[in-house]
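These notes open a run of structures that come right after.
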Structure 1
Amino acid sequence: MRDQRLEKLAKVLVGYSAAVKPDELVRISGEVVGLPLIEAIYEEVLRAGAHPFVTMVSDAMEEAFYRVAGPQQLEFISPVAKYIVETIDVSIGLWAEENTRAMTNVDPKRQATAAQARRPISKRFLQRAAEGKLKWVGTQYPTQASAQDAEMSLHEYEHFVFRGGLLHLDDPVAAWKKISEKQQRLADFLNTAKEVRVIAADTDLRLGVQGRRWINCCGHENFPDGEVFTGPIEDAVNGAIRYSFPAVHHGRECDGIQLTFKNGKVVDAKAAKGQEFLLAMLDQDAGARILGEFAIGTNFSIQRYTRNTLFDEKIGGTCHAALGAAYPETGGKNESGLHWDMVCDLRKTGCRIEVDGQPILEAGRFVKPDWPGPG
């Protein structure tokens, strides 16, 4: 018998997150180990009257690609991938790694080459999403590998994953709608902002945001969710930031990352671990050293770092910033084959976010009670 929590998650993803409608073409993608959830989603898409199709990969396939593929294969743009991104109405994606370290020894230059080749596909995906022509959502299927990264048993990790999505509640959709109301009040306030300043250990970063749109993320693109984000003005980011947690990208981990920005561009980058990979990602194209996203985490049901960006960037009382591609719906213009989220923990005394000189978050708590918070 399938885990009833997977049935509940599938209903939320199809009915609320992606809001699947009759006759829509729905791609369901994920790793082989996530098949139980893929099957549950497939059934829910059929019940919605839509047309599901499934694509599956594995850690071994991805590792083999980077190990075996020749230069022409690394740079190849699949016409099938082009057709899919132009044709689908909905994309529901699962992350379900069996080995989260499978890419550790891959040449970062080969990863950068492949990322550049896929750039037109990812750009078109984001364009169609911004135009309202493509709905998408991504979620995590609990695996032993992810549980191990989080330093939990699989039982504990499953509880963490499902609770982060509020699936322990009788009506998680109603709960997400209430969260949406609080986050929208915060987003409305931020839409009037000219400058955001982040202050923390070894961090004093200023971001110009005037005229940019802040997006309320309440379970429609990521699940679980919980953030508000924007695309900073491309040449108006200055100062330094030290990221609190290891940053994972394409199965590679960098730790102790410190970045210095001048007029929007990273002019100095250091990492205590993974320096070579960090620099390879930053040097892959002209937009990789520019921030495409700045966000504030608002999910106070998530309070623990797990080496999984889907959850870590949502931790209530943190912020994160992504190097590379911006989301067009924010007004962000930066383009890149990279989009790499890195998290700064602001839950300690003395840490804060200021908007136009006024604190809005101090020691991990918002200053207004009708904005997101615990409970």
Structure 2
Amino acid sequence: MNRRPSSPVFALVSTLCLAVPWARALDDGQARTPPMGWNSWGHFRCDINEGIIRETTDAMATNGMRDAGYAYIIVDDCWQIARDAEGDILPDPERFPSGIKTLADHAHERGLKFGIYSCAGHKTCQGRPGSRGHEFQDARQYARWGIDYLKYDWCDDGGQNARAAYTTMRDALKATGRSILFHICEWGKNEPWRWGRSVGHLWRTAPDILDAWDVPSPERGLGIAQILDQQVGLEKAAGPGHWNDPDMLMAGNGALGIEQYRAQFSLWCILAAPLIAGCDVRKIQPDVLALLTNKEAIAIDQDPLGKQGRRARDDGDAEVWARDLRDGSIAVALLNRGESATRIALHWEEIALPPDAPAVIRDLWRHQDLGEFRARFEADVPPRATIMVRITRR
């Protein structure tokens, strides 16, 4: 979160990834499928308080999101304000007068889990106290509060070695004896896909995402399409218990249309990405709620095989993305990045099907079987949109 990137892209990512051996996975039984939840930063930024968190928790417990799999309420930066004489981290008493444990208990009582934010530097990205030098002390405090998820940022890093800094917090969390999901949020700056799976359960692969399709200047973050480009070549790093994270979902924040938000959701499902909502779910519109709770699309993201999808073809504005699923079917997203509608064809050889193989195709957004096809499937795709299908061989 809060990252102001110094560079719009990470050059040669796919080439470097393919040349580097992967670290052994941190296998503690957590995050066997990509985490799902909500994060306060996507909509509220630093303007948060316990009333917003309580109301969001209640909304998710009753509007269908919890039942669709959204498990975590994550409070991002700006909840903390200082340390006491013993060095313990203190919540902002004006914004969080009841304390963090009360909010965690509130979430747990409603069948949800509770997450919190800190930073590997002395200060967070918004200038609040970070955890450097207090890792074990903070971890013990989080465990006492009943925290289930820690998002750990990378501002004010002071030239630390990223892997060492995140490993210290990993060890601190483990020492508490509480299962706490660990989110490495250093924006892909130190290529965490090389080492992150022995340290955390998910790691950011790019700068902050913005509520935009493309942005001309990367100082504050990148748009959905730009973030997508940075995922190419990272497929081998992901799997059960260790996930690439291209950042949260922008649906519901209002700068884009429903087609663009549906495109992001579809592609994040193909990528086996964490599905972390970033809107004000207390005031969520029906079409956005339907998008976020589409069970057929979520089933792709949560497929237990845990195999991240790939870009199977790139024809400029027309792209094909595909993901193998445990039951032998294949999820495919036809992506039109352009400004006008276009017809996109999928050829069986692009998804390793024999050309003469009959296959049944189901549209996952229309919830409709389209029939049996051989050799190819094609469809008209609106501008900046996707068509997402599941292909099952006869």
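Remarks
- Source structure of the calculated read-out (FRET efficiency 1/(1 + (r/R0)^6) of positions 59 and 363 (r between Cβ atoms, R0 = 30 Å, to 0.05), 0.55) within 1, 2: 2.
- Among candidates 1, 2, the computation of mean count of other Cβ atoms within 10 Å over residues 75-82 that gave 22.5 used structure 2.
- Cα Rg over 2.2 N^0.38 Å, for residues 35-218 alone - structure with the largest value, from 1, 2: 1
- Structures 1, 2 were shown, and distance in nm of label points 7 Å out along Cα→Cβ at positions 67 and 147 at 2.6 was computed from 1.
- Parent structure of the calculated result -9000, given that helix-only ellipticity at 222 nm (-39500 (n - 2.57) for each DSSP H run of 4 or more, over all residues; to 500) is the read-out and 1, 2 the choices: 1
- Structure (1, 2) behind the derived value 72, 45, 40 of Cα extents along the principal axes in Å: 2
A short reminder: the numbers here are calculations on the coordinates, not readings from a lab. Owing to the predicted nature of the structure, the values given are computational and were not obtained by experimental measurement. Cβ atoms are built from the backbone, for glycine too; each structure is taken alone.
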